[in-house]
Structure I
Amino acid sequence: MSKLKPEQQLHKDVADYLAVALPIDCVFTSINPVSSKKPAAAGLSKALGMKSGIPDLLFIYKARPHFIELKAKRGKISDDQHSMIAMLISAGAVCAIAKSVEDVIAILQAWNIPLRARISA
């Protein structure tokens, strides 16, 4: 695998952690984790229903959708992401932004999603 960009590395680290930490009754998936700046790929994603600004991770726990947007340490939320998060919250979803695996853990704990694993210091 080629060297990952900081946000991609965070995404991978979070996915690796979630694979062992989430309870079996919490389902999660990444949403379009490999985006492309190429117009043809972006056009196809849009044609297939991909919405601009949708957060990176979707969790379903106790019949409620939860979303987390992952950002590298210096990453910023785009206007599209702000708008989408507001729409998701309005629709009844729970949303948060994380910049580390530790942030994700804290968010999941705040959402009362039990974890089966901890990260070592």
Structure II
Amino acid sequence: MSDQKLAVYRALIDLGSATAGEVAKKLGPSAVRNNVATRISELKACGLVRETDKRPCRISGARALVFEIIPGALPKKPEPTPRPLRLVDAVRLAEEIGVIAQARGDTELTGKLERLIGMLESVRGR
């Protein structure tokens, strides 16, 4: 866990429940509310923090989400963001499926895959 996330986590432990603005105030003048809100979102994604309700922030007076630590929660890894399929990988995948289709004698699928590979390679050649 990063130092910033750990500081936000500890502040929430101390405060019990708080808005991002209240946590930023607890962390001191160098803490920026937007950065604190981002760290809270990350802690939430890890399963360590939850939203409890909305109420006026004691710092800004604006209606804001209130967060608290989930007692006994263990951090979980957030779902990884899938990497976009690269063109070279798409060509390789189509070729591998083509080999399987050819081995099964599926001439219709083999023909479609050959056309797809041709289109992908023409895009790659641009």
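Suppose distance in nm of label points 7 Å out along Cα→Cβ at positions 24 and 40 works out to 1.0; of I, II, which structure was it derived from? Mind showing how you got there, number by number?
Working: I: 4.4; II: 1.0.
Only one of I, II returns 1.0 for distance in nm of label points 7 Å out along Cα→Cβ at positions 24 and 40, namely II.
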| I, II: which one has helix-only ellipticity at 222 nm (-39500 (n - 2.57) for each DSSP H run of 4 or more, over all residues; to 500), as calculated, at -12000? | I
| task | Using the calculated result 19 for relative contact order in percent (Cα under 8 Å, 6 or more apart), pick out the matching structure from I, II. | result | II
| field | Answer label among I, II for the case where distance in nm of label points 7 Å out along Cα→Cβ at positions 16 and 104, calculated from the coordinates, equals 1.1 | value | I
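Quick one: Cα Rg over 2.2 N^0.38 Å came out at 1.83 when computed from one of I, II, so which one is it? Before the final figure, lay out the partial values.
Working: I: 1.07; II: 1.83.
Structure of origin is II.
Bear in mind that the values in this text are calculations on the coordinates, not laboratory data. No experiment lies behind these values; they were computed from the predicted model shown. Cβ atoms are built from the backbone, for glycine too; each structure is taken alone.
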